[in-house]
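*Asks:* Multiple structures follow.
Nothing in this text is a laboratory measurement; each read-out follows from the coordinates by a stated rule. Note that the structure is a prediction, hence the values are computed from the model and not measured. Cβ atoms are built from the backbone, for glycine too; each structure is taken alone.
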Structure P
Amino acid sequence: MIEWRPDVPRWKQVAEVIRGRIADGTYPPRTRVPSVMQLVDEFSVAQATAQKVHQGLRDDGLIYTEPG
């Protein structure tokens, strides 16, 4: 479980956890990262927060999305 820091937005904290998992090989290249709904369940955040996590990771070039 994550210990929330009040000075950092939650989406950034969740994104940092996912970045760490990508870096340590938990999510190797070309594998799926948790979906928005999986992030909602795992981190007990709002769906909008989880969507912002995905957007931030996409913006940083760490993940990409495919239709379908």
Structure Q
Amino acid sequence: MGDVWKALADSTRRKILELLKNKSLNAGEIAAEFNMTKPSISNHLSILKQADLVDSEKIGQNVIYS
């Protein structure tokens, strides 16, 4: 349960969840919505995945998050 609170404590991660609520996106599409580096977005996505708030599926070279 602590991972969920940690994940939700950050406004960037809450915005990522809002984006993914409507449709699945790859990391590049998510990163385009923010003024930060792709590695930073990947770190946020990793925290969301660890908290079981985001699912990911590898399709070809892309990872799709939902």
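*Asks:* With relative contact order in percent (Cα under 8 Å, 6 or more apart) as the yardstick, tell me which of P, Q scores highest.
*Replies:* Details: P: 34; Q: 39.
With respect to relative contact order in percent (Cα under 8 Å, 6 or more apart), the highest-scoring structure among P, Q is Q.
*Asks:* Additional query: For distance in nm of label points 7 Å out along Cα→Cβ at positions 20 and 36, which of P, Q scores largest? Could you put the intermediate results ahead of the total?
*Replies:* Numbers: P: 2.6; Q: 1.4.
Top value of distance in nm of label points 7 Å out along Cα→Cβ at positions 20 and 36, among P, Q, belongs to structure P.
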